[in-house]
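Any read-out appearing in this document is the output of simple, stated calculations on the displayed coordinates, not a laboratory observation. Computed from a predicted model, the values in this text were never measured in an experiment. Cβ atoms are built from the backbone, for glycine too; each structure is taken alone.
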Structure I
């Protein structure tokens with residue numbers, strides 16, 4: 001191995017290991033039900049994704065920066081197209097069928113948004129300390145979010161907030177403005193969780209604003225604006241819930257927030273998932289021996305609830321090992337970000353890191369019953385062609401940045 005290549009190798013190895021674990025998990029979840037087609041598809045999409053990663057790895061980084069606006073624009077057009085001619089799956093119009101193949105534009109929009117945000121912040125005249133540029137970043141993020149919410153797909157839409165937050169924080173956005181952008185969706189969520197959650201959230205909000213006043217010397221007017229905007233966001237969501245939504249729509253939201261409200265319906269997945277994870281014990285039941293998996297108590301386990309398979313069959317040790325692989329990958333990305341001198345390259349990697357980190361936390365949180373079920377796949381493990389190809393494309397971009405860093409060294 002030549003000097004400087006360890007960074008690339010240390011990214012490739014955990015990614016391939018995660019992909020391999022995903023293939024084994026998908027095989028285990030499908031082989032007893034004559035659904036091996038999902039395993040074959042995942043293997044095929046993985047091969048396509050690796051080719052895409054190789055191409056993006058070797059392209060000139062300047063070309064990627066120049067293509068950023070085009071990639072973002074194409075992803076927006078795809079999101080518009082899916083609203084008109086998209087296929088409805090589980091109540092959401094999220095899929096485009098082209099030549100017999102289905103693709104999910106929201107997945108491609110994540111990478112397109114990361115590229116465009118990185119290219120925009122890279123411009124020398126841009127400073128996220130200014131309100132103007134911060135609003136531009138918010139607008140770039142808000143456009144795909146609004147289009148995805150129209151499908152509707154709350155889970156995919158929420159990912160963009162994580163991407164924008166990570167990139168804005170690393171890009172030096174004003175902390176109070178960043179806090180406002182982060183606090184608004186939390187205020188809306190807390191308003192649906194009930195009065196107690198809303199009161200706790202209000203106390204936390206007041207405490208944070210007090211810290212801004214004491215340590216940052218922020219003006220009272222600016223702090224009051226943040227407070228009023230949060231109150232307005234929470235109140236509007238509560239009003240829509242109480243006076244606009246129909247009973248069956250409220251029931252869906254209630255089950256989204258608490259699966260035990262509908263244990264045999266929308267809450268069934270997460271309840272069975274918790275049983276599977278808990279039954280794995282310390283070392284698990286063995287490969288192909290998980291009862292929850294093999295008896296298919298968890299419908300479509302090979303997608304959003306894929307974490308249950310290694311957790312049940314390899315137990316706590318398997319789950320911790322999987323988290324360790326993700327942790328090692330994230331640590332290597334952080335090391336790369338700190339060494340990268342280019343604003344575009346560092347913003348690109350921090351956006352991809354934010355994307356993967358959010359997916360891992362929310363997906364595993366869903367499987368453990370810690371967060372509401374929002375349909376977010378586990379990177380490189382969950383079955384799904386669009387997500388897998390996009391994740392491998394992200395790997396190619398990260399490796400490209402590592403290659404540039406090796407040239408500098």
Structure II
């Protein structure tokens with residue numbers, strides 16, 4: 001049966017004012033250290049989660065999640081992780097305006113599908129994704145338009161060097177005048193390199209025959225689960241290429257940075273938690289007469305040990321409670337504070353200064369880890385309290 005006397009006395013000790021001001025100060029500092037460490041951890045991890053989510057939306061909203069050959073009878077849409085399938089053509093090219101020449105990547109799209117399942121439709125500054133086959137209309141990034149001095153309605157030349165034909169004047173690359181009918185702004189690298197065109201027009205530029213696209217673009221519900229779909233396609237003898245081959249290094253770097261920040265802030269909490277050792281050792285020394293009296297009245301050593309274990313846990317709970325409250329408060333008021341002081345950065349797609357994503361499971365695990373550290377830090381002082389000899393203490397009192 002559980003003995004409630006140990007947590008009761010521990011709660012009295014944790015709430016009572018210490019007779020020694022220095023012991024009281026060390027105890028408060030250990031609680032404050034846990035609170036500040038947890039507040040910093042919640043804030044930084046939430047912001048890192050937000051940046052990762054923004055990166056995922058901006059980059060993986062442009063880069064195809066998976067691309068497979070269209071020469072298949074497999075019902076790819078039937079897979080539970082595949083959101084949509086679209087005819088797709090892609091080719092590296094050069095775009096030439098009146099004043100500049102730049103390398104680009106043309107994405108041949110099916111407008112209806114692209115408008116529904118990509119981020120482009122929500123980030124158009126001008127025009128629409130309603131590209132008609134045979135019109136040779138394109139949508140380009142705002143950044144590319146500024147760099148090349150392109151205005152809405154201008155005609156620019158698109159050149160595909162790898163798709164050339166032989167003429168009496170020598171080898172001539174495939175080229176075509178196209179009309180700019182829209183701008184998008186994703187605040188990502190795609191603004192400088194990607195242009196959108198109907199897939200049938202891209203196929204003509206590539207000088208390919210037939211009525212179907214050469215490949216299919218797959219939109220997944222979660223781009224990070226691409227490997228499940230890729231394995232399924234491989235089991236059905238279909239080779240695929242994923243976003244990992246293009247942007248995997250970038251996301252690996254972001255993930256490593258987030259993990260390193262997480263570990264560094266956990267160490268701050270660990271240092272604060274183990275400050276409980278010094279404070280509890282002092283409390284045990286200060287409370288030796290009380291311990292001796294409890295022992296002479298028949299309290300078991302395990303119950304004595306439980307008093308100081310619970311004392312350390314109560315300190316950990318206080319620190320994690322205040323740290324969690326301060327952390328959540330800082331996360332949800334950070335953007336209003338930054339706007340109030342005039343910080344003009346807009347790092348989030350929705351216009352906020354700083355993006356953030358609060359992961360409840362992640363924060364709950366951190367809180368549990370903090371309390372566990374406080375428990376571990378309490379074991380040694382509690383063991384010392386159990387070993388106090390009442391005869392010696394009472395004789396010297």
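Tabulated data for the structure shown
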read-out	value
Distance in nm of label points 7 Å out along Cα→Cβ at positions 328 and 384 - structure with the largest value, from I, II	II
Read-out helix-only ellipticity at 222 nm (-39500 (n - 2.57) for each DSSP H run of 4 or more, over all residues; to 500), computed value -24500, structure in I, II	I
Test item: log10 I(q)/I(0) by the Debye sum over Cα atoms at q = 0.15 Å⁻¹ calculated as -1.25, pick one of I, II	II
